[in-house]
1. For the read-out Cα Rg over 2.2 N^0.38 Å, a value of 1.23 was computed from one structure; give its label from P, Q.
2. Tell me which structure, out of P, Q, gives -9500 once helix-only ellipticity at 222 nm (-39500 (n - 2.57) for each DSSP H run of 4 or more, over all residues; to 500) is calculated.
3. Matching task: 40 is the computed value of relative contact order in percent (Cα under 8 Å, 6 or more apart). Pick the structure from P, Q.
Structure P
Amino acid sequence: MAIFKRLSKEQITTMFTDKALFCGVVPVYLNLRNAESPDVAVRNWVPEWAMDAMQLIIDSYHWVRQKLNPNYVAVAGFVLTGPIEGAEE
């Protein structure tokens, strides 16, 4: 996906069901047909490494929070921004 391996609109509507933000920042496509293990891909024109960079930042934040408060439960995920128009359900 990303910058050099962009998906066509047809591929997006076939492979994914929703748009979301990873950790509220990185735009991604989600396939929620299997809610236990959804497929995730960064949206077109977003570099693949953006998810890795955000994961590093979030993991560092959670590590500090857990050191300061051992009862802290780390939670980070996706903010759904809407369904993909024309996606197969």
Structure Q
Amino acid sequence: MIYRPVVKDAKIVKSSKANDSFEVAVTLQDSAKCKLFVQLVNGELKPSSINRLQNVPCPICRKDYYCNCMERCIDEVFEQSVGLIQVPTV
């Protein structure tokens, strides 16, 4: 079974003007929460990494501890999240 994340909510929780990076808290449709790290490179947003916050077991491997499964979905989560966040001007 292929996991297809659906972003329900996304908001910037932290930003750094020094290196033009943002931390985005993402809530998925299946109640999983992730923290997406985004950087502004040449005026364009690029995802750098994603971490699953351990509020529910991983929707991919069903493990209840740290795993890297969400890295496989980073592009899909990023594309959906970018439309929901308001990037502050730096």
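Read the figures in this text as sums done on the coordinates, not as results from a lab. Keep in mind that this is a model prediction, so the values were computed, not measured.
1. Working: P: 1.23; Q: 1.07.
The read-out was computed on structure P.
2. Values: P: -9500; Q: -3000.
Only one of P, Q returns -9500 for helix-only ellipticity at 222 nm (-39500 (n - 2.57) for each DSSP H run of 4 or more, over all residues; to 500), namely P.
3. Details: P: 40; Q: 26.
The structure behind it is P.
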